[in-house]
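Asks: I've put the structures underneath this note.
All of the numbers you see were taken from the coordinates with simple rules; none came from a lab. Note that the coordinates shown come from a computational prediction; the quantities given were computed from them, not determined experimentally. Cβ atoms are built from the backbone, for glycine too; each structure is taken alone.
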Structure 1
Amino acid sequence: MPKTIEEVRVAVDGVVAVGAFGAAAPTSALSSLTGNHTDYGYVSEDGVTESTSVSSEKIKAWQKSKVVRTTITEGIVSWKLVLIQTNAATVALYYNGIVQTDGSIVVDPTKERPILSFVLDVIDGGQIIRSYAPEAQITEVGDQVYQNGAPIGYEVTIEANYNETLVGSVKKWYSSLAAPVAPVVVSATPSGAAVGSMVKITGRNFTGSTLVKFAAVTATVFSIDDDSTIYAVMPAGTAGSAPVTVTNPTGVSNALAYTRGA
């Protein structure tokens, strides 16, 4: 295996999102969570610890105690993290209750925790490692520490349960390992941009794109902000219909209807 520095990943940023059981599942590392999952905001500087533990049992034969089979008795994927934003969603998640309009919440540690949908995005520039657990549950909460100079944290441990549809407990996507696909253009703003004006193009699969066009005219100046955003300077041309297309090494995107200025 060659030594490739581009394959070294660092967890520079991330998203911890939780939804109700049955919330629409993501379809890729880059797909939108479509509002069905709530982003729980900042996590402490220690980040998120993901653990995969496996328990096994050896089956031995009578003859010389030879091991003839090893069976897996239990396998658990879990995440441990400390949320540091104090809001109704975080407090309700930590205490397993409902925050009332007067700011109060009743704490009952014996109350059974609900099954949740959990998504963790680990972000390194345009690359994302996404973990999705359709049947997750908070199995442990940590101590609340009130200390001068330190944020109030809400430590939770989330375990992934087996899901029949997934045929497993967790699905992971690595955007850098996905087969290349052509770009998809979703929007271009503002409408009516004239020559020399900046146009924001949104969509997906923009990483590595080599060409941006307004109708048949190539935008000679553009920059790829991330996998879903390109900024292009409107080239010279005639006012009117100028469908936007983006090209990457895999192919050409759909042509998004766009009306440009002079």
Structure 2
Amino acid sequence: MNRVAVARIGPALFLAVAILAVWQVGVTVSGMPQFILPSPLAIIGVIAGSASLLLRNLVATLEEFGFGLGASILCGVVLGVATAKSRTFAETMYPLLIATQSVPKLALAPLFTVWFGFGLLPKVLIAFLIAFFPITVNTAAGLMSTDPDTLLMARSMGLSAAQRFLKVEVPSALPAVFAGLKVGTAFAVVGAVVGEFLGADAGLGRVTLTASTTLDTPLLFAALTVLAAVGLASYGLVATLEWLLIPWNAEADETATFRASGL
């Protein structure tokens, strides 16, 4: 691991370890009951002991998350392109998209359950509605921020509108698009869990709801830990894909981190 990588993850890792250590010591010294606040070691023990239960419900949550995120990426990118390229669309439809974000998704979940039942579709829809908007906004912002001088030069070189879009605008917009994807990925996990709260026979959201009802706090924290791991892993996958597709942007970020660290 090079110094730049250490500079990027070192502070966060150190803070996480420090928090866990203080948490463990505080619970042990104070004699805090497990049903109020379990220790990190107790949570790890529950994860190991309930691995089959957590894994079975994780599969259900990942299915909802995957379909919801996939739909949000597809629709978010399409709507973002339409917003950036069509003034009519931006003036007519974009305000409606903003209005949809003012409606609490938790209020929509019961309606989706009434309309579509307790199956997969309501959870996917909630995940989609929460995740697509940041992807849409960042895609539109990235396309509209393309350097006009670069576009002018591409036009003077005889590139068609489609060629300018694919060879100039899209590469220029990719950093913003990936920023939206990172946010949308985290939101999709939240959306899947919110959907499970209001009607599901499987999923980590259902596990957390059942555990809170029965005061099984260690299991509740175990499910939350797995959900956090899913969020981190999905974010890491998006960041890796960003590094593969636009390595120049990742290199610029690493250089900035390297300088800021003083190394």
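Asks: Compute mean count of other Cβ atoms within 10 Å over residues 153-160 for each of 1, 2 and report the one that scores greatest.
Replies: Checked 1, 2; max of mean count of other Cβ atoms within 10 Å over residues 153-160 sits with 1.
Asks: Just checking, which of 1, 2 has the largest value of relative contact order in percent (Cα under 8 Å, 6 or more apart)?
Replies: Working: 1: 15; 2: 27.
Top value of relative contact order in percent (Cα under 8 Å, 6 or more apart), among 1, 2, belongs to structure 2.
Asks: A value of -1000 was derived for helix-only ellipticity at 222 nm (-39500 (n - 2.57) for each DSSP H run of 4 or more, over all residues; to 500); which structure in 1, 2 was it taken from?
Replies: 1
Asks: Between structures 1, 2, where is distance in nm of label points 7 Å out along Cα→Cβ at positions 161 and 177 highest?
Replies: Working: 1: 2.7; 2: 1.9.
Looking at the calculated values, the largest one is 1.
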